[in-house]
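Please find the structures below.
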Structure P
Amino acid sequence: MNKIADFVKKSRRAAGLTQEEFAVRSGLGLRFVRELEQGKESVRMDKVNTALAMFGMEAVPGRMEKREEADK
């Protein structure tokens, strides 16, 4: 699972929110939230940042990791 998907899922659960509640509170669609948490690679970055903003975070450029390291 990618880092953003993992972060959103863990943070949402820590906040005690279901996917449905998170979608409503963030203004995102439930389908998007599900796809984001499943690690779908073709999600819109503006929506990713909307989701991350719920936890005071944003996606920023960073160095690419080797695929083997990213999958650990």
Structure Q
Amino acid sequence: MDMNSLGKTLILFGILLTLFGLVIMLGGKLSWFGRLPGDIYVEKKGFSLYFPITTSILISIILSIVFILLRRR
């Protein structure tokens, strides 16, 4: 791996890390995120299960689109 491609890779990871940080900072303001219809939440006596299936699918679709767009460049 030459220095040029290493530099581009580091810049890409920096941008992704920045975007991830922004999502975390805005997480409190996105009250609907993580509570979408289709997310499974079961609470019983002494037991609770939260499985964010719809949220996981949404994140997967968004990341797939981002990586497809980045790959075309």
When Kirkwood radius over Cα pairs in Å is calculated, the result is 15.0; to which of the structures P, Q does this value belong? Q
Work out which structure the value -21000 belongs to, where helix-only ellipticity at 222 nm (-39500 (n - 2.57) for each DSSP H run of 4 or more, over all residues; to 500) was derived from one of P, Q. Q
For distance in nm of label points 7 Å out along Cα→Cβ at positions 7 and 55, structure among P, Q ranking highest is Q
For mean count of other Cβ atoms within 10 Å over residues 47-54 computed as 11.4, the structure of P, Q it came from: Q
Test item: relative contact order in percent (Cα under 8 Å, 6 or more apart) calculated as 18, pick one of P, Q: Q
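We did not get these values from a lab; they are worked out from the coordinates using the rules stated. Fair warning: this is a prediction, and the values are worked out from it, not measured in the lab. Cβ atoms are built from the backbone, for glycine too; each structure is taken alone.
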